[in-house]
Structure 1
Amino acid sequence: MRVVLDRAKCTGIGICEALAPSVFEVDDNGELVVLSPDVPEDARDEVAEAVEGCPTMALRLQL
């Protein structure tokens, strides 16, 4: 499973970081950084929740 980010849609709110901090981080400039595009097995549930919770629909999962 891989995380795909649409930077044009991302506003850097940080909901994904709050739900899956091992995979997402909003940097000092307000830009989202995907720390681990290939989702670790132990983070799959929280990453799926973060993708579903993205208000701008900037994230998606690719199998």
Structure 2
Amino acid sequence: MWWEHARAALQKANATGSYHPRDIGAIGIAYQMHGLVVVDQQQQVLRNAIIWCDSRAVEIGHKAFK
């Protein structure tokens, strides 16, 4: 699935004619793991994403560990 979407994106970008496809030397793929985006029933974002490095609960975790 990743490769299919990467190919589709490249084809769309190549179709713009704003660069030469041979100028692409590499493709990087990054993703956010352990993240949460809260949405409503219409898929509208309700608040900023909460990601793995959110440190608001560190003290709670320390107390729970003790």
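Throughout, read-outs are computed from the coordinates displayed, never taken from laboratory work. Predicted, not measured: the structure shown is a model, and the values here were computed from it. Cβ atoms are built from the backbone, for glycine too; each structure is taken alone.
List of remarks:
- If mean count of other Cβ atoms within 10 Å over residues 15-22 is computed and equals 8.0, the structure in 1, 2: 2
- Source structure of the calculated read-out (helix-only ellipticity at 222 nm (-39500 (n - 2.57) for each DSSP H run of 4 or more, over all residues; to 500), -6000) within 1, 2: 1.
- Here Kirkwood radius over Cα pairs in Å is compared for structures 1, 2. The highest value is that of 2.
- Structure with the greatest value (metric distance in nm of label points 7 Å out along Cα→Cβ at positions 7 and 47, set 1, 2): 2
- Look at distance in nm of label points 7 Å out along Cα→Cβ at positions 23 and 55 for each of 1, 2: the largest one is in 2.
- A value of 47 for relative contact order in percent (Cα under 8 Å, 6 or more apart), calculated from one of 1, 2, originates in structure 1.
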